[in-house]
Structure formats: C-alpha cells, structure tokens
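Some structures to go through are shown next.
What follows is calculated from the coordinates using simple rules that are stated; it is not laboratory data. Remember, it's a predicted structure, so these values are computed and weren't measured experimentally. Cβ atoms are built from the backbone, for glycine too; each structure is taken alone.
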Structure I
Amino acid sequence: MTAPGIDEQPVGVRFERAVDVAARLLANVETVVHGKREEIRLVLAALASGGHVLFEDVPGTAKTVLARAIAQSVEGAVGTRIQCTPDLQPTDVTGLAIYNQKTREFEFRPGPIFANVVLVDEINRAMPKTQSALLEAMAEQQVTVDGVPRPLPPPFLLIATENPIEQEGTFPLPEAQLDRFFLKTALGYPDEEQELRIMREQRGGHPLADLKPVITAADLAELSAAVEDVYLAEILEQWIVKLVRATRQVEGVEIGASLRGTLALDKTARAWALLQGRDFVTSEDLEQLFLPVLGHRLILTPSFLAETRMQSRDEALGAIRDRSLELAPRPEPDWEEERSAPRAVDG
C-alpha cells in the first residue's frame, strides 16, 4: 500500500507535517547563520510562497552562507552563485546553444540560473540587459534561449544582493524588476556574542562543510502546499487590500504598491504564520511584514526626504508605513469568533 500523496492527506495532517518540515529547515540553517532567526524566516517564507528575496546589505553579513545553507538543507538541491560585473552577459546567466561538430547539432549548455537556490551577488553591478534576463526566471520559473522556453528545476529560489554603499559602476534596478521580489530585507551584522561564537566556530573550518540535508524536495513541496491551508480572516483580507491601496494615496509616495504587492503580502503572511507554527494569520503579522513586502515597491516623491529631513530611505519608509496605517487602521478581529469559524484544517 503506497503512502497518500500531498493532496490525498487530511489537511490537518499535512499542516502538522509542514510545521515540522519548517522547524527542521529553520533549525538547520540556524546552525551556520547565528542570531538571525527573523531574517531567515523571511527568506524561508519566500521559498515556501514561490517568491524571491532581495538583500540590500553591506558585504560580509553571511548572505552567501545563508543561500548555501538553504540549498544544502534540501536533499538533492543544487545551489549556485552568480557574481555580477558590468561585463556579465545574459548568456552567462541563462546558458547558450553550442554547435557540436561531431553530431553537427546545437547543444544547449545550461547556465547557473538552472539551480534550486541561486545567489545573484551585487545584482546592481550587472548591465540592464543582464538584469532583465532574470525577469522571466523570477516571474515564470523558466528562461527562453534561442526562442525555446526552458523550465527551471523546482524548487526555485533566487536571492539577490546589492551593496547600498557603493554607487560608482552600478545600475539601479528598475521598478519593474524590484516588483518581482517578494521581499527586500537585510541581515546586518551579528551582535557581539554571536560574532565571538562565529569566530570560534570557524577556527577549524567553516561549519557549512558539515551541514547535512534535513528535508527532501517532496517535504518542501508539502510545505508550499500547506501554506494554502493557513487561515486568513475575511477582515484581514480586506485590510491587506486597504493597506496596499493606502500606499497609493499617502502623501510622500509618487507610485504606490502594485497588485503584485497585494498578492505577495497575502502569500507571505500565510507562510510567515506557518513558519511560526500557526494555522492562522494575525494583524500583527501583516503590520510586521509591511516594509519587507511593500517597502521596495514604493516610489517616493523627490521632495519627501527634503521636506521631512529624513536621513535615510528606511526612515522615510517607516514614516510612510505609519501614514498608511493612519489611512487604513489595523482592525481588531474577535479571534475567538474567527478561530471558531469553519476552516479547511481538519480537527
């Protein structure tokens, strides 16, 4: 007798298994990336939701380690790294067809984008035509080479980084590409205690060398499927729409979040709740995810920073979030009533 497939299992059983998968994955990654649980959860939420992540951070904050740790935690998963430079060509990313003189036929040689976890380092150093080569991969999980669409292997997670300090020789990401990222965040430096621990651990070699897989690709598929089972109250569904629409009306924003932002906030919130062992989303989840999910999608008016004397974009976005919450106040649902309502999760 064969085990039931993902869709054949009781929803409650599937959810409990998914929570266990998420906990094992998070714990394994935390053995090499210390003190960054919330940031790791954000990346795993994007992975479970089928989205991608942009890190805007200074060098040396374990972004590469995080990407490799996720890839090594999934049995059979392949991780690659693309170092962006101004001379990087689109075919260096997607691959190209090469003529084989023996067979007298063109053979496709896949590029580094054909992997499960792809780290695109310093994406803003690549020319715009190379950056655009990533759009199709991120949106449709495929690339088209010589007119032939070629699917990328599931699961597929793209983690891109950009350095906020250096501006010379960089090409800012266009708004259309920024909108493709589910999340934008930063790891930041570890605290003093964690930095001391990292120094001691790496004296005998990097802990990544000993990191073993703890889940399978099937487990990851089950995790993604269980995200759909997480309960989102109707009042919070309405609040998501109101929040996103508020970013299009608030003073200081030239262009607000798109419909893609609405969908990303919905999916990320449910994945975020699951990663914390809950089968329902709270208003606190949505407020906490506002900036990671919506912040990079907003185009601020040129005069906003000058008028408010903000010192950084992050500070300005914090003010925009507060103004958006004033336009769309957080609802206070009756959770006893909401949680007793019929839902998809079996007893």
Structure II
Amino acid sequence: MNQTRASSGHTLSSSKQLASSILRFGALPIVLIVCVVVFQLGNDRFLSSMNVMNMTTQSMFLLLIALGQMIVLISGGFDLSVGAVVALTSIITGKVMVAVAAMYPESVGIAITLGFMAAIGVGLVCGLINGIGVAILKVNPFIVTLATASIFQGITLVVSKGVQVSGLPRYFVIEIGSGRIGNVPVIAILALPVCFCVYLIIHHMRIGRYLYAIGSNLKSAVVSGIRVDRHLIFAYVSCSVLTAFAGWLLTARVSSGEPLLGGEFPLASIAAAIIGGCSLRGGEGTVVGVIMGVAFITILGNGMDLMRIGSNYQMIVLGIVLIAAVVVDRYRASLGVR
C-alpha cells in the first residue's frame, strides 16, 4: 500500500514537472511547427527562399524591440512608448541624414554615421526620461510610458509637421535597408550581434542577475544592497536604445522618415516577450524564449498575409494570443514555474 502511495505521488510529481516544462518552453516550438505546416499547406510560397528572407528581415525589428521589452519586464516594468520612440527616431535620423548629405554630397558615410549617432541619442534621451520617471519619481511604469508615448509622438508630429522625410542617402536605403551579403540580409547582420550582446548582459553578467533580483523581489534586492534606481534606469535606457536602433534600421527599410512608423510595436513586443516566457510579474524571461516568441509573431503575421487575412483580423488574432499568453503566465505562477 505504501508502494502504491509512493507510486501515485511520484506520478503526480512527474505530471507537474511535465506541465512545468511544457509551460516553460515545450509548447511553443510545437505551436511554431504547426503554424509552419498549416501556412505551407495554405500557400506553397510560405517556405520559399524569398519569403523566408523576408520574414528574417521583418523579424529583426521586432526582435530588437522585444529584447528591450524583455529587459524592462525582467526588472518588473514594461514600456508602452516603444512605438513612439521608433517614429521619433525615424524622423530625427531622417532629417539629420538629409541635412548632412545636402551639405556634404560626396560623404555619404558621414551622413549615415551621424544618422546612427542621432538614433542612439534619441534612445538615450527617451530611455532616461522613462527611467527617471519610474526609478527616481516612483511613478507607475504604465503611467510613465503611456505619458511619454504621447509626448514623443507629439514631438515627432511637431518636428515633421506630419510629413515624411524623403531623399535619404541612396546607399543607406539600398545597401542597408534592402542589401544582402550572400543570402543574409544586411539588417540581420547588423542586428544579430546586438542581440548576442543582450544575451551576454542578461545571462552572463552581474547586472543581468541584479535585474532578475529586482523583478523577483524588490525589497530583498534593496536589502541586499543592489542599487535599484541605477539598474531600473539602465533597463529603460537599454530598451529605448534597442528600439531606436530598430527604428533606424526600419527607416532604411521603408526608405523614408515616417512620423507614424512603429504603431504596432508596443503590443507586438509585449506579446512576443510574454509568449517567449517573460512574466508581467517580473523576474522571468530569457533571450532564447523571446527569439521564439518573435518567430511565432512573425510567422503568424506573414502566414495570415499570404492567406489574405485582413490586417483588422490579424489585430484580433494578436490580441487573443496576448490574452492567452497572460493566462498561461498566471497558470505558470500558480504552479510555481520560474
């Protein structure tokens, strides 16, 4: 009888471990495979080399922003201003490159370099504003980033007057926005090393461990001597800089500075991060998980495009997916899965 009880207890324990592992990562690869099979059956162009390259390029923008969102989520917050940062970056960098190219028509490299520096500057300023609001002024991240999203978008419209910035350097548009080295998009070549740096910072450096500690238990982090304010500011600055870099690359892709660029990224980046294992409770998330979450969002959107499902319906599907991810996150919390 004792053996029966032990066997029953072992079975329950094994079932819980299996459920935990599935909730952590196991279900997502299976869902990705199912999506690929379904979309390939629906349209045989889905796995064509051209479409795969297109998906790879499109996923890079979301991946950079979702990794930034992951850093903030790990620390216990989130950032609703990423879409506005993309638009502001697009306009500012576009104007800088056009102005410099007009002054020095023979020095395209200078225009592109200064445009990149302007993008990083926009990211630093926006991130500092968000970080100071959350860490120093102690305002709820939802309020801070919602307010700054409105501010940044307003600045974008004032600077651009609602008009796109055209006439970007040809090299920037063709070689960076649409160029390839072999079969690999230049955008991916530029973005992937940055993603690897994020992996090293989060998973192999002290600051990453501190961010997990802050998100998991803020009071314990304070008691243990972690400079919470400094690390929270770092999280928001990192998110905005990664977002600004994505905005600079996206500007090259669309070949103009766009004042309304990036409106889909706040929802998509949070959805990708949560689907990939991040938690709204903080203290959880991995780079590998976010990569899988971004792959899911990209495959879902591209597949629905090929199957001629309208963008309005795609928004509904993405909203449902996000709700499902949050429900799974709460279930993971009830099982004690981290």
Quick check: 23 is what I get for relative contact order in percent (Cα under 8 Å, 6 or more apart), calculated from one of I, II. Which structure matches? I
Quick one: helix-only ellipticity at 222 nm (-39500 (n - 2.57) for each DSSP H run of 4 or more, over all residues; to 500) came out at -25000 when computed from one of I, II, so which one is it? II
Label whose coordinates, when Cα extents along the principal axes in Å is calculated, return 70, 66, 50 (choices I, II): I
Quick check: 21.4 is what I get for mean count of other Cβ atoms within 10 Å over residues 51-58, calculated from one of I, II. Which structure matches? I
Identify the structure, out of I, II, from whose coordinates distance in nm of label points 7 Å out along Cα→Cβ at positions 75 and 243 was calculated to give 3.7. I
Suppose you compute distance in nm of label points 7 Å out along Cα→Cβ at positions 123 and 203 for every structure in I, II: which one lands on 2.0? II
